[in-house]
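Read through the structures below before going on.
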Structure P
Amino acid sequence: MTFATPFKKLGDQSLFFFEAVGRAGIFLLVCLISMLKPPYKLHPIIRQLYFIGSRSGFVILFTGLFTGMVLGLQGYYPLAKFGSEGLLGSAVALSLIRELGPVLTALMVIGRAGSAICAGIGIMRNSEQIDALECMAIDPIKYLLAPKFVASILSLPLLTFIFDIIGIIGGFLVGVALFGVNQGTYFQGMYSSVQWIDIEMGIVKSLVFGLLIVWIASAKGYFLHLERSGGFGAEGVSRTTTDAVVISSVSVLIWDYLITALMI
């Protein structure tokens with residue numbers, strides 16, 4: 001081991017990182033172009049909407065309900081100390097619509113659908129099915145990935161909307177049914193405090209998160225053979241899928257801060 005060895009490794013890792021970032025950026029651009037380019041086939045999009053959106057419904061309902069109940073439970077006591085129990089509806093609604101709804105929905109979809117997307121594409125790359133599509137003159141990005149991009153971008157706002165509604169109902173159950181907050185006060189405070197900018201922030205976040213999830217999951221699986229931590233075989237698919245889930249989750253949190261800072 002020479003003196004220059006650590007610097008050589010650092011340079012090698014830096015070059016690999018920038019190459020991967022550039023490759024992922026070009027991949028995103030090609031996927032977006034393929035998504036907008038005809039012909040448009042409805043059946044693959046509906047199938048992906050069912051997989052990403054509909055089959056995520058139960059976990060979104062369950063998580064949203066208990067998130068709203070926890071917000072109602074935790075928010076009641078500090079508000080009660082100042083005699084402001086009537087603001088409970090405002091606190092629950094704003095927390096869900098601006099922040100917790102889009103973020104928790106994205107994290108749930110990453111765990112349920114994003115990991116499956118990465119693993120599925122990675123297995124296809126591993127078993128040379130993607131190469132076979134290219135040999136048959138079928139564009140694998142248009143055929144495999146474009147429907148996933150459309151479905152993910154459409155599904156996340158809808159799932160976030162469901163999460164927010166169920167969360168508000170959960171806060172209502174705890175605040176009104178359990179602690180006796182006036183029902184009219186709960187909804188009136190929500191009505192007077194929630195503005196369009198709050199809803200717009202939630203919509204923008206959910207759209208960006210939907211794109212991030214499908215982009216990272218698809219790219220990690222599609223370029224499985226180029227991953228240093230991955231490679232071929234079952235172990236490579238599992239490592240790449242784990243990396244995709246971690247990177248997607250961290251990216252959601254980073255972009256959550258950036259969007260909030262820009263729109264607040």
Structure Q
Amino acid sequence: MINEELKQGVMQDIVLLKFLGINPIVIHGGGPEITQMLKRVGKQSQFVQGLRVTDAETMEIVQMVLAGKLNKEIVARLNLVGAKAVGLSGQDANLLVARKTHPTMPADFQGEIPDIGYVGEVVKVNTGIVEQLIREDYIPVISSIGVGSDGASFNINADTAAGELAAALKAEKLIMLTDVEGIFQDYQDKSSLISALEIERAHHMIDQGKIEGGMIPKVEACITALQSGVNRTHIIDGRLLHSMLLEILTDKGIGTMVVNN
């Protein structure tokens with residue numbers, strides 16, 4: 001989402017899908033923009049096991065960037081190309097109820113597990129507000145902020161949030177737009193792209209370190225969705241113009257489809 005042509009293409013594709021009778025729901029994060037804003041206020045980003053350390057000040061900036069700037073930018077762009085888009089965060093109508101999460105440390109880790117602050121994991125999804133918006137022909141655009149039982153805000157990985165929402169809605173498809181072609185058996189060998197990845201093999205590749213970093217929550221979100229009744233999950237290259245349309249409307253198939261065993 002850093003290329004203007006691609007931004008516009010994604011928005012047009014979402015609106016076209018809506019006109020075709022599909023009900024798209026957009027879930028977004030904004031890691032690079034959060035990092036940039038933290039730099040502007042003189043705050044260094046820290047990560048533990050891929051999770052952003054989120055103290056109270058950082059959480060304020062996360063909310064400002066996700067629910068304020070990016071969410072409204074996506075909504076405005078969709079509406080400009082003919083959609084009826086509505087912006088939400090996971091806090092609205094208690095959509096994404098969360099609790100504090102803790103980093104998963106290696107088995108040989110010794111010492112105290114670090115406190116990463118207001119980083120959450122989803123414990124409940126209240127889909128009512130999303131279902132109502134769909135019935136009224138709106139496109140929900142959701143930023144990945146959760147709410148705790150005490151009203152506290154939590155920073156949630158957007159891939160994880162998408163998987164949980166897709167699972168709760170029993171969506172037909174979950175599509176992850178990313179900046180790589182898909183999942184490779186060997187990332188150095190571009191001919192080793194995996195078209196269909198079974199859950200068991202995915203777990204094995206994570207254990208082997210062949211799936212790592214930001215791809216892990218994407219794959220885990222696909223598994224969560226599949227195990228809850230979502231029919232298809234895809235990880236595709238968002239740098240390819242109209243990649244969503246190619247995946248949904250043609251028999252070509254692009255990227256990696258994560259499937260049940």
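Read the figures in this text as sums done on the coordinates, not as results from a lab. The structure presented is a predicted model; accordingly, all values stated were derived computationally and were not measured. Cβ atoms are built from the backbone, for glycine too; each structure is taken alone.
Consider the structures P, Q: one of them gives 37, 12, 4 for semi-axes √(5λ) of the Cα gyration tensor in Å, for residues 91-146 alone as calculated from the coordinates. Say which.
Structure P accounts for this read-out.
When you work out distance in nm of label points 7 Å out along Cα→Cβ at positions 35 and 131 for each of the structures P, Q, which one comes out largest? Write down the numbers at each step before the final one.
Values: P: 2.9; Q: 3.9.
Going through P, Q one by one, distance in nm of label points 7 Å out along Cα→Cβ at positions 35 and 131 peaks for structure Q.
Suppose you compute relative contact order in percent (Cα under 8 Å, 6 or more apart) for every structure in P, Q: which one lands on 19?
Value 19 for relative contact order in percent (Cα under 8 Å, 6 or more apart) corresponds to Q out of P, Q.
For helix-only ellipticity at 222 nm (-39500 (n - 2.57) for each DSSP H run of 4 or more, over all residues; to 500), the calculated result is -25500, so let me know which of P, Q that is.
P
Using the calculated result 1.9 for distance in nm of label points 7 Å out along Cα→Cβ at positions 27 and 99, pick out the matching structure from P, Q.
Among P, Q, the structure yielding 1.9 for distance in nm of label points 7 Å out along Cα→Cβ at positions 27 and 99 is Q.
For Kirkwood radius over Cα pairs in Å, the calculated result is 19.0, so let me know which of P, Q that is.
Q
For log10 I(q)/I(0) by the Debye sum over Cα atoms at q = 0.11 Å⁻¹, for residues 75-178 alone, the calculated result is -0.53, so let me know which of P, Q that is.
Details: P: -0.53; Q: -0.41.
Going label by label, the one that fits is P.
Comparing mean count of other Cβ atoms within 10 Å over residues 11-18 across P, Q, which is largest? Don't jump to the answer; show the numbers that get you there.
Numbers: P: 10.6; Q: 19.8.
Ranking P, Q on mean count of other Cβ atoms within 10 Å over residues 11-18, first place is Q.
With distance in nm of label points 7 Å out along Cα→Cβ at positions 83 and 235 as the yardstick, tell me which of P, Q scores highest. Don't skip to the answer; put the middle values down first.
Numbers: P: 6.8; Q: 2.4.
With respect to distance in nm of label points 7 Å out along Cα→Cβ at positions 83 and 235, the highest-scoring structure among P, Q is P.
Out of P, Q, choose the structure whose coordinates give distance in nm of label points 7 Å out along Cα→Cβ at positions 43 and 139 equal to 3.1 when calculated.
Computing distance in nm of label points 7 Å out along Cα→Cβ at positions 43 and 139 on every structure in P, Q gives 3.1 only for Q.
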